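Got some structures for you, see below.
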Structure P
């Protein structure tokens, strides 16, 4: 058993893009399987109800979160993932955080809470915690870590982690979502992934992109399902284009590389453009 455990850890310690792809594909398959397991419970509930949200969204991704924690424990990466980032950010990266946070606040402000009801709001906030945790730990945690272990430059780290994050959302085609809105969602999630990467860099810790992401999905779903009338809602509706433009523009400024010492550990870098 110790030899198997060591071989397992050595395999993942080599890092690289294809191991990142393997991990994301494995997680996606297990998540889809868990969704099927909870499917019969969702079928018996009213669409959009608190029960449907908790069972259809929160519980499958909560199970996915446990799987990711188990993987992190098996590789010994849990402490590493939530430690201080080995490469620092720059002030301009706060733009990504500000844009996402601004529209999250606007979405929450433009929700008709009377029609939504406290149960639906609480259910989406509950689901958002698991969504933020699982998707950020997987892509901005494990994938970023795997890419850096293989010595990739940060532009490649940002691109691959965001591409894999976006690719996961193509699975919405399996749930009956039409092709065009799925393609739009892929573009949005790619740009959003870039913003979350920049949030990781500039805040220096994975917990902040997790929390930022955890407020994003509930704010969007609640706003789309229960919007108010007026100028505020119209402005809040510009959130997706704003995030796409922000992520794609800021991408061209990403620089840096995590330097590693002869023992294989990261050396903190204080200057990174």
Structure Q
């Protein structure tokens, strides 16, 4: 299933979510389980996922109702290609700590990997009912709507996410790409140029601007930005990755592929 191909990207895009704030109250007085928790978390952060899974399993044998550990293990399972297992862990975490937002967000990512857009949207909306300005929930809900080709509403949500968190560069880039898809080329170009000026090493904006400049006939400048983008992240050459993992809209993705094929608009 192509959605599962997005798992590793989603995992690293939201790796900060792994550091949950739920206290380890079940084992507060036990040094060994707490040390095990920290080692599991460290392995997760390092990307040593098989080791992390084993450590989370060991910890949950001692503290089976620790919501933070369940949610973290769910994230590792998702990254290892097991969205169903991830959903089970996140659901258990929600049952134990229903007021925590992170398990809802993480379960939504697993549901997206299964292309279950309605379930993912429900989880993100739970968070937004509590906090309408949660940038991660806004952005992820925007991705859900974009995956269903509702680019107008996706742009609105990306915009809200970018306002809620001023340094949320991927939300700003996605907002520009949504404008591009909707035919608002001048606004998209303005946003992309601002991003490149502020974040010159941000490959997404440079690749998107390359596609847009190619569309406009500015071949030389398009090639200049593409040289930087491809050097920063060669994945932008891969149309499947672009559409299914990064989830660019079809119009800019097609333009970039045409540019790379030396076609002319």
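Any read-out appearing in this document is the output of simple, stated calculations on the displayed coordinates, not a laboratory observation. These figures come from a predicted structure and were not determined experimentally. Cβ atoms are built from the backbone, for glycine too; each structure is taken alone.
Taking relative contact order in percent (Cα under 8 Å, 6 or more apart) as the criterion, the highest value among P, Q goes to P. Each of the structures P, Q was assessed by mean projected area of the Cα convex hull in nm², for residues 47-102 alone; the largest value belongs to P. Given a value of 0.10 for FRET efficiency 1/(1 + (r/R0)^6) of positions 119 and 143 (r between Cβ atoms, R0 = 25 Å, to 0.05), point me to the structure among P, Q it was derived from. Only structure P yields this read-out. Among the shown structures P, Q, from which was the value 1.00 of FRET efficiency 1/(1 + (r/R0)^6) of positions 159 and 255 (r between Cβ atoms, R0 = 25 Å, to 0.05) calculated? That value comes from structure P.
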